[in-house]
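The next part holds the structures, each set out as structure tokens.
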Structure P
């Protein structure tokens, strides 16, 4: 005696993947905003041009979800890459890198929270 069964699965993987991707991008954007706020406390400040140029970008056309914290002045990279410069008020070089490393767990938690809720 034979037995035959037909089973049909509905594939929701695409929808689930899109949902996870969206949550990941939202988490990255939130972590980027937090990093921008943290870096604003360290960015060299004279008249505020450099500080005021700070922004967060989450390029949608990137192959992998990503976030960019950007300071957009001609001298932003030079000031960032020279921690030996003496800035007033405790400001310093590595004003994005240092807060990112010092607060990596907090930034990771922001991303994780967005994905899992």
Structure Q
């Protein structure tokens, strides 16, 4: 369930419609057999640190599934903003079994949640 807590909707909601950022793409780099770096960029209304980290987490969950793993664990995320573009540089471990730690992500559940919220996972 920790994965869902980290993928909660971003702020900026007014009434029933939430302001969505412009998802500007992700880059994925395998650092080791079970360690992946995700770089995600967002801009526009609704963009910010949370939107960037959520986007990176959604991409990490999808990457775990693509590699045949069911879980990920957040290691660290650095977020910067320049010229209205928020960048998240995040590192996750991926694994076939639920890893130890507090920041674990069930990849299948997280990807479904991200899609429901309109956050791209590819």
Structure R
């Protein structure tokens, strides 16, 4: 693997969740195409993208900063999940599944930051 982020479990988790969120939002109503679904997908992508960007030839302090961006984006996805549930776009079970997965991802990001 040529890039440092490719060896990071946290990046793989973020990328996998991003793909799942992309699939999930395809079931949202058409009127959400340029609203909640787009925002949710961008935030989910941002988690993985910031991990990758921060890992590339940066100082530990700079990488920590990008991990902070990733963490905030992950929380944004959680907020979007709650909104999607309030609007009945997803079931409680689906909301809870992704809520739990993003909680674990946030812990992974926080642990990586603390280890630096």
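Bear in mind these aren't lab numbers, they're just calculated from the coordinates by the rules spelled out. These numbers were taken from a predicted model, which means no experiment stands behind them.
Here P(r) over Cα pairs in 10 Å bins from 0, in percent was derived from just one of the structures P, Q, R, and that gives 15, 49, 29, 6, 0; the source is Q.
For helix-only ellipticity at 222 nm (-39500 (n - 2.57) for each DSSP H run of 4 or more, over all residues; to 500), the calculated result is -8000, so let me know which of P, Q, R that is. Label of the source structure: Q.
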